[in-house]
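Each in structure tokens, the structures are laid out below.
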Structure P
Amino acid sequence: MGCHAVSAFAGIGKVKPLKKLLNKKEYQRTFQQLGENWLMPEDLLMQLEAFVCDIYGAKNGISDVNQCRYSVIIMVIIIIIIIIQRKVIIIVIIIIIIILILIISFI
């Protein structure tokens, strides 16, 4: 049978999010609010998205998951361009694209 669930963020693990949670009171308050209401308030959703962006290392205060995803895509594209400029073999580029697709699918 087996388990078909992933209990950690893709490529992040469990320890990093836990450390972020323990070190920031604002995140602790955010997670304490979960389950208080049947409907999730918009501000709570935004705070949760900010937490996800933070654990993925978003820069410049990005707190929207879609903006975070966009910045990851741009970063990977820049890396690909640099690799192409250095004339690295095409297999490395394909591997990076596959990794990018996997990361994006778990964000």
Structure Q
Amino acid sequence: MPPPVRSWRDALADAKLKDPLGRMMTLHDRTWFNHILIRHPEMFQHRGLAEQAISNPLEIHISLSDADSRTYYGLGPRASIMIAVVGDVVKGLVKTAFLTNRTKGVREW
């Protein structure tokens, strides 16, 4: 029998997502709660949009500073704002997510 949910932090499961190029990315709860929401509290109600940015992005860009990193840009919570989700495509892990009004890096897709 699984342990009971102790807090709202325990209520979500890790998300395993496939991008349009067939790469698997995992958004761990520990990354969402212990990094993204702490560093980017504006993301609190936008986990679904962050997951959509990976599985159905507007664009994917290659990082200029890390060849293994990609930024997935997806629809944001309002006009002219996008969700940016940064992931390591070699490790298959989401590193961070935030709101932005512009893209950076070289377009991959």
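Any read-out appearing in this document is the output of simple, stated calculations on the displayed coordinates, not a laboratory observation. Note that the structure is predicted; figures quoted are calculated from it, not measured. Cβ atoms are built from the backbone, for glycine too; each structure is taken alone.
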**OP:** Using the calculated result -2500 for helix-only ellipticity at 222 nm (-39500 (n - 2.57) for each DSSP H run of 4 or more, over all residues; to 500), pick out the matching structure from P, Q.
**Re:** Q
Subject >> Given 106 for volume of the Cα convex hull per residue in Å³, calculated: source structure among P, Q >> reply: Q
Original post:
Hey, FRET efficiency 1/(1 + (r/R0)^6) of positions 27 and 83 (r between Cβ atoms, R0 = 41 Å, to 0.05) derived from one of P, Q reads 0.70; which structure?
Top reply: P
